[in-house]
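Where a number appears in this text, it was derived from the coordinates with a stated rule and is not lab data. Note that this is a predicted model, so its numbers are computed, not measured. Cβ atoms are built from the backbone, for glycine too; each structure is taken alone.
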Structure 1
Amino acid sequence: MELVAAWTQFFMVTFDTHGGSSVDAQIVEVNASVAEPDEPTRTGYTFGGWRTSPDSETDYAFDTPVTGDLTLHAAWVPEKRTVTFDANGGSVDPQSVSVDYATTVAEPTPTREGYAFVGWELDDEYFDFNTLVTDDLTLVAQWVKLCTVSFVGCGGTAPDPQTVVAGTIMEEPTSTYDDHHAFGGWYTSDEFRDEQRWDFSNPIEDDLMLYAQWTAETHTVAFVTNGGMPHPHIQTVACPDAG
């Protein structure tokens, strides 16, 4: 009796989950089909089927005869996350957006009259918009108050108004009148009382109007009688435009 060896060909089918839970490989006889495994899981994604390549958009048919080693690739659909923008007294558009899991969100710019926007906060820390979003978020706009300081020249030149962040100090601006007046400082009223003089080391807390004070120069005029009364009459006068 002569015995002849019989052979059966088998192939290896592996499953690449691309970041999902692992799936065991299968050994399949030639022309048999591979059993569809339980769906893998992946945080932030919904399983979208098995494909023959990562770029394929066609699901693999598990009744297809296996004729060689095979790798099947898991496809994933990202879940959505909602990012809400709290303008915190201002206005913003959009007020919320939906983004794919583990992607970034575009930064909107809010507006608020009388305030300057300084950034978005999450849990008392400024949010970095390069951060991948993996949870629903609420970002809160942060503002600093702006104050306008205006100047009245009171006959002299008036500097342009300045916008100052509340709680900060500003440098004292200069002002000019003419050659016959000396600048006497900036005052919070045109009554020019000592207590109204503005101290530029003080922080600005609200809108402010400052008035320039000027002191007119005085000149001495002596009258010589030229043969008349022997003593001069002396008079002190202010510059003509001083009133």
Structure 2
Amino acid sequence: MHVGPLSVPVTKTLVEDVFEECRQNLITQVDILGFEFEMGLVPYIKDELRQKGVDIRLRYIPREAFDKRAVEKGQVKFYDVAYVQVKPHIKGKTVKIELTNFTTYYTQDDLEELEKTLKKGGSKVVIENGQITKLSKDKNGILEREILTKNWVDWIDYWSVDFDYESKKEIIRIEENGEVKEVWTGNYIFENIWQSFRTKKNQKIELVTTPHTYEKSGKYKAMVKVVDILGVDTSHVVEIEIK
């Protein structure tokens, strides 16, 4: 197990350092805990590092970890980082991006503990292992569970796409030796080119973008950003080659 930093995200460099340490010490599985994670880590680990013999899993540190009572009761549960899957559909210089899956493992409640404390005639909405469940107890004390997130799409509140993510560098100004100069942070600015979101009148989410046309041939990187119904955003970068 490796615990990430408190004030900054777990980065690709840190993950690679942990991987190298595991490889040298013949460790085949490791959990990396963190409060925040750099974009694109999940597919990188899945497609690259796990293929090299180390099963790395990223897990969020929940807020309950700072609650002494929750710790004492064993109610602190670490959940895997959410994962977005997309598929680009390319025709000539035009591309449409399809959102094909969103996987989450959120756990904010202890279902069994709540079942014991729920009063007769009461109900509560809980989250456990990536499922939102309505827990009810009738007048006779009989429990009923109703899963509200019946499909992965139910988790999504909003998603958007930047079709040319690396077109605009993030530049900051710093003062050095009395002079102000511009420095590239190494990151890029996400520009919202297309989006789909739920409203009170229309709860439907579009899963395929409208067509986007590139002016020139070449390799591009599109970023997909998903905001779930809890307000947590997850991003995924996909490479697109226009011939």
Structure 3
Amino acid sequence: MLKILNRTNGKYPDSQVYWSYNGQVHSIADQPYFDMPVNSAGRMYFYVGTPGGQYFDFIEFTVGANVFNGNTTRVDAFGLKLAMRLHTRDGYDVAVGEDQATFAEDRSVTFQKFINEVPAQFKVLAQSQAPYRIIAPGSDPTFRAGGVNANYYTAYANSVGVNAPTSDVFGCAGTLSENPGMCSALNRHVATLPQSQWSDPSLYYQAGPANYYAKFWHDHGIGKLAYGFPYDDYAGQSSFVSHANPQYLLIAVGW
């Protein structure tokens, strides 16, 4: 059983916070609960203001007969602050997503905080589609072929024998699509360290080049967990949760 919570700090009433799944669209004033059926894979979308509008985000999940698997994600972009709490019948209880301090601040503060905390090359990610999205670097033209930051990862990747464009490093695509360890190591700037150290979070993002977009969401995530790039689950750093005997899932939608 899912319950969607309005955590927009009064910006939107319950009648203007919406969820959408499999063709159903409801405000949480109309229907805050949803009994999730067994499914092979799915997404539930959330909107504020108007359903189908530009202020939106989503969670991903698969639900088995007796198990829940799911996550919040920043792999493509940040749209709305989201957090989810899974409680199971055996007492297991876990929360992932943006942290309480991030939920407490206005959206404009979060955008400015991102700009303040990332290096110059990454600031555009919070500007090009503002105020709607902070996009992932792999989706930004400046980090793609012909862009001013197209060679951001070139020398570092080459130093460990990887010949891949910068956008493929951020997106774990091309030759890196089958190499989660190396892709995550490049994003976290630990690729030149012994592979035995690639799973030590205390070493991540200590120097550039690195995926500072992902670092931001880790810095402001519950338990420092986030899905900042496709293989962020390497070494257990993503916001993925999985457990048997699920009882309920609370999903907070923020502004």
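Just checking, which of 1, 2, 3 has the largest value of Cα Rg over 2.2 N^0.38 Å?
Details: 1: 2.35; 2: 1.22; 3: 1.02.
Sorting by Cα Rg over 2.2 N^0.38 Å in descending order puts 1 first.
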- prompt: Quick one: P(r) over Cα pairs in 10 Å bins from 0, in percent, for residues 66-129 alone came out at 17, 29, 22, 15, 11, 6, 0 when computed from one of 1, 2, 3, so which one is it?
  reply: 2
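Work out which structure the value 11 belongs to, where relative contact order in percent (Cα under 8 Å, 6 or more apart) was derived from one of 1, 2, 3.
On the way: 1: 11; 2: 15; 3: 26.
Among 1, 2, 3, the structure yielding 11 for relative contact order in percent (Cα under 8 Å, 6 or more apart) is 1.
Which structure, out of 1, 2, 3, was FRET efficiency 1/(1 + (r/R0)^6) of positions 58 and 114 (r between Cβ atoms, R0 = 25 Å, to 0.05) calculated from, if the result is 0.40? Could you put the intermediate results ahead of the total?
On the way: 1: 0.00; 2: 0.40; 3: 0.80.
The structure behind it is 2.
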